[in-house]
1. Thinking of 1, 2, which structure, once FRET efficiency 1/(1 + (r/R0)^6) of positions 77 and 205 (r between Cβ atoms, R0 = 30 Å, to 0.05) is computed, gives back 1.00?
2. Supply the structure label, taken from 1, 2, corresponding to helix-only ellipticity at 222 nm (-39500 (n - 2.57) for each DSSP H run of 4 or more, over all residues; to 500) with the calculated value -9000.
3. Computing distance in nm of label points 7 Å out along Cα→Cβ at positions 93 and 109 gives 1.9 for which of 1, 2?
4. Out of 1, 2, choose the structure whose coordinates give semi-axes √(5λ) of the Cα gyration tensor in Å, for residues 45-148 alone equal to 34, 18, 10 when calculated.
5. Please state which of the structures 1, 2 yields 24 when relative contact order in percent (Cα under 8 Å, 6 or more apart) is computed from it.
Structure 1
Amino acid sequence: MTRARAHNIGLSLDGFGTGVDQSLEAPFGHAGIRLMSWYFPTRTFQVQTGDRERVEVESAADPDDVFAARAWEGIGAEIMGAGKFGPPGWQDDPDWTGWWGDEPPFHTPVYVMTHAPRASIEKAGGTTFHFRDAPPADVLAEASAAASGLDVRLGGGPTSIREFLAAGLVDHLHVVVVPILLGRGVRLWDGLEGLEESYAVESVTTPSGVTHVTFTRP
């Protein structure tokens, strides 16, 4: 059975999944790279970005890499919000094709949720971006059909993850609590009181200082 899974969702201690003032130069706004600083030293990230000289990571990063790698296991399609596909205003730029260059790391169909749909974009390596203005359940149904029996990854950002959680569509959620306070931005948990009652919850704190919290539907 195809499951909807969200992984590697960085959150500040006060629950923000991104900061304010997002732009081409600052994808996470005033948060900078701090929400994902645990991820960059992992072997998973280094292999994806082609940084072959740094593939051998320090042992302290190994526990983080266990969680990082799970995001890419058994995935047949991806769904992401408009804010993950590009900076504010990308919908008005017909030449914008995403952050990831000619060969994005997804290698699956990717469904971008946006109020400004456009023609699909096919990239090297098996990634094709499709743009949908539809409710979460409808987009998930389409992505599940395209996943060919594998799971669907919910790639974020926090607004789209919150929409899927509110609709009861998420089977597995992995958030990474980073010990910083942002004070402003987009929060994940608003309106989701009692969410934990529907999941088995586990947490692991790693030497990098972050806490991995997983919510898995029984």
Structure 2
Amino acid sequence: MSTFVLIPGADGRAWYWHRVVPELRARGHEAITVDLPAQDSAGLAEHADAVAEAIGGRAPGTDAGAGVVLVAQSLAGFIAPLVCERVPVDRLVLLNAMVPAPGESAAEWWAATGHAEARADLLTRMGRGADAGFDVRTDFFHDVPPEITEEALSADEAGPPAALFSRPWPLKRWPDVPTRFLQGRDDRFFPVGFQRRVVRERLGLGIEEIPGGHLVALSRPVELVRALLGQ
């Protein structure tokens, strides 16, 4: 049995994982979700603290359970490595994630990785035009069931705290934790080719392609859990 700690992306809501949790538990694993801090002053350290607190006594070597597997969606790629500095973690799984460089803020990541160019190329190949604006339904929810989409979009949109983007990533190197990178092959926000390059350059890893778009936990929970379990 493993304890999967599921960290949401910029939305910050534990709800993002609500279709994944029962799938993990049905297979005999534990799942912990966390609502991330919403205060505008909450930066990377405060978010990592919130995740570490949610893990609590479930870390390896305690009586509470087996090893911890962190799963970091999108923006949580900036947060999860900091959690590894706070509590013992067996494995780290990045999911459609941003991979930071030392000293780089999440606001700087976009230009530093060439995200705009990669997205423009994808938009052109899709026939939408390189300068097509972001559309949350088309870009994020295109493969999510309609009822799940409406539930997601009915929630208040506070947005991620400004400090989460403005403060530099404080680590000098990636933590010494076995790391995997899962990437939705139909992600329209972080195109798969773009992610393949960034992950290779920054982590020296290959990506593992899985079905689904950017919000794969909402669109393909069963396939995602199978990938998490190596099935």
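Each reported figure results from applying straightforward, stated rules to the coordinates on display, with no laboratory input. This one's a predicted model, so the numbers in the text were calculated from it and none came from an experiment. Cβ atoms are built from the backbone, for glycine too; each structure is taken alone.
1. It traces back to 2.
2. Numbers: 1: -5000; 2: -9000.
Checking each candidate, the match is 2.
3. Clearly, the read-out refers to 2.
4. It must be structure 2, since only it matches.
5. It was calculated from structure 2.
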